[in-house]
1. Can you rank P, Q by FRET efficiency 1/(1 + (r/R0)^6) of positions 64 and 88 (r between Cβ atoms, R0 = 35 Å, to 0.05) and just name the one with the largest value?
2. Upon calculation of distance in nm of label points 7 Å out along Cα→Cβ at positions 32 and 48 from the atomic coordinates, which of the structures P, Q produces 2.3?
3. Rank structures P, Q by relative contact order in percent (Cα under 8 Å, 6 or more apart) and report only the one at the top, that is, the highest.
4. To which of P, Q does the computed value 28.0 (mean count of other Cβ atoms within 10 Å over residues 8-15) belong?
5. Work out which structure the value 4.0 belongs to, where distance in nm of label points 7 Å out along Cα→Cβ at positions 40 and 104 was derived from one of P, Q.
6. If mean count of other Cβ atoms within 10 Å over residues 16-23 computes to 27.6, which of P, Q did it come from?
7. One of P, Q was used to calculate FRET efficiency 1/(1 + (r/R0)^6) of positions 24 and 80 (r between Cβ atoms, R0 = 25 Å, to 0.05), giving 0.60; which?
8. When Rg and Dmax of the Cα atoms in Å is calculated, the result is 13.7, 39; to which of the structures P, Q does this value belong?
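Just so you know, all these numbers are worked out from the coordinates, no wet-lab data involved. Everything quoted here is computed from the prediction, not taken from an experiment. Cβ atoms are built from the backbone, for glycine too; each structure is taken alone.
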Structure P
Amino acid sequence: MAKQVSGVAKFQIPGGAATPAPPVGTALGKYGVNLGQFVSAFNDRTKEYNGTPIPVIVTVYNDRSFEFVTKSPPAASMLKAAANIAKGSGVPNKNKVGTVTRAQCEEIATKKMADLNARSMDQAVLMIEGTARSMGLVVEG
């Protein structure tokens, strides 16, 4: 007999730096999950991301066991790292805060391809370039 799902939680936490404090504790505590077990498993799986926010989807079962799926980091955080900026522009159509090249957008699109709903690599690159423009970045090349 299959396990019965009691809940699904989605949140973002820094890779390799999860703690039982919020958002982990508030999202998983209501299902009675062993937070220490989740935190150690998550940190082991994401230690190479080193503080980059990682989206995670946790499926909790009736017997308080869980499974989790980690996604690739958000495109915005990857673009901020590529452009060496702290945050995007508040008014992206007027104030430009940095530049990224098309090659950098292609690299980010390759990393995110599994999580994007694009049919081809060209469409994925266009999605990443659109995200860059909406952050106030200039796409060159």
Structure Q
Amino acid sequence: MYKRVLVICAGNLCRSPYAAGRLNALCPELQVASAGLDVTAHGLEGKAADKVAIQVAHEYGLDLEEHKATQLTEALVDSHDVILVMEREQLERFCQYYPDANYKVFLFGLWNGGVNIADPFNRGELAFRLAFDAIDQAAQAWTQKLV
């Protein structure tokens, strides 16, 4: 069915790397990567995952230590079968930037009532736990659709 999944958020420091890690853990037969819409604009290219994200992800059984922020590119879009975004605004921006790929982009929280998964960056540990819990629920739902 699908082989390559790309998860995107804004800065590729918190949500999308965690979501990619969770999908990889749940569906090891998939190739899952992550990127951000605003990495280059905010000078984040190559930056490590957020320290709180690393800590909370570790508690949730995922290792984000080696993650480096990556800007979303047309080559990444073209090389993936399904693209998942964290917020409706990101979905709209994606469709604006990559109109030929609109058919393969979906909200990560689609199967959980179409929820947006709020950015926890600089909002404290509780915000990360809430975001990662929502990601875990959404990832579980996506496993039924992707494999």
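1. Working: P: 0.30; Q: 0.90.
Largest one: structure Q.
2. Numbers: P: 3.7; Q: 2.3.
It traces back to Q.
3. Details: P: 22; Q: 28.
Max of relative contact order in percent (Cα under 8 Å, 6 or more apart): Q.
4. On the way: P: 16.9; Q: 28.0.
It was calculated from structure Q.
5. Numbers: P: 4.0; Q: 2.0.
The read-out comes from structure P.
6. Values: P: 14.5; Q: 27.6.
Source structure for this number: Q.
7. P
8. Numbers: P: 17.8, 58; Q: 13.7, 39.
It traces back to Q.
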